[in-house]
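Several structures are given next for inspection.
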Structure 1
Amino acid sequence: MNPEPAFNGLYVPLVTPFTTDLRLAPDALARLADEALSAGASGLVALGTTAESATLTVEEKQIVVRICSAACRAHGAPLIVGVGTNDTAAAITSLRELAATGDVAAALVPAPPYIRPGEAATLAHFTALAEHGGMPLIVYDIPYRTGQTLSAGTIAALSRLPGIVGIKHATGVIDATTVQVLGAPQPGFAVLGGDDVVLSPLVAAGAHGGIVASANLRTADYAELISLWHRGSAAPARRLGAELARLSAALFAEPNPTVIKGVLHAQERIPSPAVRMPLLAASAGTVHRAALLAGSRARQVAPA
């Protein structure tokens, strides 16, 4: 019998709450972390795209990781931290610094973005990170942002590298590559859905869970969706999956995480909907439509 991957279930990539004047709001972040884990998330992701990590200072990133680490320790849950760069040497340095904290279970690392080095070079990049970074890695396959697609063969080769423990599969489709990746995964290698709208069919096809930005809201329902599929309860899973897909589509109607932050603010869970430039806050109408789907905690948001 193949061993279960260490990473399965729901992982919530938390937003980074800001005050109205764009300062970090650490107390709000601590509450979000505790709420997500209390609602059934298997673990948290810090410093992902949803966290606006590209706009955070080094000190702010350290604060975010400390807060999320404390919440995960309190709940006995793993913390995954995003490390995004197209510089292999810099990524190794960042990984070693994370490993030295002793609080991070794995790093979420995208294929090198923008420069599109090709699959052979991408495999060499991850091989170097796995050999020299000093901590487990989850490959982040998101062609929409990186500019390159990983083939099933490259993903299989990555899954065989010691130290690479999973992949966040966020290609936007369920295609032949997806079928091959899910058909015969390496023992202990986690396939985690990363496109929120297609989370349900991906888990139905065999994914071990998901890293789901939409699960900043209705966390318990996203956790239950994964659990229903894993228990073989197809009919209720399909119904819940369709409902949550509508929510996810509404939350991604404008650039992530602008709508999620708007709804969290409407629910009075963060002090403001503020995002840092180059993002702009989501429109009131978009937030209103998403808030209706997110549930009863949202106070009224006037549509534009």
Structure 2
Amino acid sequence: SALSRPLIVEELVQIADDEGCEYIAHGSRGIGNDMLRITNCIRAVAPSMKVLTPLVELGLRSPKDDLEYAKKNGLKYESEKQTVYNVEQNLWGNNIQLRDMKDTWEEPPKDTYILTSPPDEAPVKPIPIEIDFRQGIPVRLDGEEISPVQIIEELNKIGGRASVGRFDVVENRISGLKTREIYESPAAAILLTAHRAIESITLEREVLHFKESLSQRYADLVYEGKWFLSVRQGLDAFFSKINENVTGTVRLTLCRGAISVTGRKSPHSLFEPPQERGTTISPIKLVK
């Protein structure tokens, strides 16, 4: 969900400019990540725009607080019934918060998941797929050239049937608060696995190791709402450069939550078969 905030803010600021607004108000709460993410992004894109956060200023920290405030002030409220789940959906999948799940040991109910099938109901037979990359970008799925967006949409469907891309995590929010969240992102899980498979044969050892630390830093910047900082743009340039040779095909199988790489090939492969390496070792027989 963090990745969607910069785009939302860009559109929000554009509309505010078109309407001649001086203020932008958003409904994030002080205890959530979006309070900082959205505010930081607005200030980066439109420094002169004033940001209002009514829920924070009124001290409303939960839907229950909202209801009590509405009743007290004679405001209309849609419903007193609170939903069990808070679901946020975008192209990459779902972010699900379970309001009543306080115990980290408790297993999420089966109906928590929307995009992915339960593992025990997924097909027993592995689902084979092939993904082609061109300079790090997915361009073909099972031999058909389609847009990256279409590839993501198709992989969400295929991966969802195979129950891949389920994540039950305890998240460390920017504020330091720990929350339990459920993520469903089949396409992201598949593409990450496939992309790493191509990287493994096209990137040098030093680049692979250095990339890992920068990937984590990139994720942190996005998570913290710092998308518009120049350091993120600089990292984009680095990743674009090292992906110049990340071209090739990956073959995978999906089965009941598991993603397995069964083959990878690239015109820029640095892999040398054993028989082509400089040193060979042959067995010998010792005779007494």
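Quick note: the coordinates plus some simple rules give every number you see, no bench work behind them. Please read these numbers as outputs of a predicted model, since none were measured by experiment. Cβ atoms are built from the backbone, for glycine too; each structure is taken alone.
Give the label, chosen from 1, 2, of the structure having the highest value of mean count of other Cβ atoms within 10 Å over residues 184-191. Can you show the working numbers first?
Numbers: 1: 18.9; 2: 23.9.
Structure 2 gives the largest value of mean count of other Cβ atoms within 10 Å over residues 184-191 among 1, 2.
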TODO: Work out the source of 23.9, 102 here, i.e. which of 1, 2 gives that when Rg and Dmax of the Cα atoms in Å is computed.
DONE: 2
Open item on the list: Quick check on the output: -13500 is helix-only ellipticity at 222 nm (-39500 (n - 2.57) for each DSSP H run of 4 or more, over all residues; to 500), derived from one of 1, 2. Which one produced it?
Closed with: 1
Open item on the list: Suppose mean count of other Cβ atoms within 10 Å over residues 104-111 works out to 9.8; of 1, 2, which structure was it derived from?
Closed with: 2
Task: Comparison of 1, 2 by distance in nm of label points 7 Å out along Cα→Cβ at positions 8 and 240 - largest value held by - done: 2
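One of 1, 2 was used to compute FRET efficiency 1/(1 + (r/R0)^6) of positions 16 and 256 (r between Cβ atoms, R0 = 41 Å, to 0.05), and the result was 1.00. Which label is that? Write out the running numbers ahead of the final one.
Numbers: 1: 1.00; 2: 0.30.
It traces back to 1.
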Open item on the list: Given 33, 19, 15 as the derived value for Cα extents along the principal axes in Å, for residues 88-143 alone, which of the supplied structures 1, 2 does it correspond to?
Closed with: 1
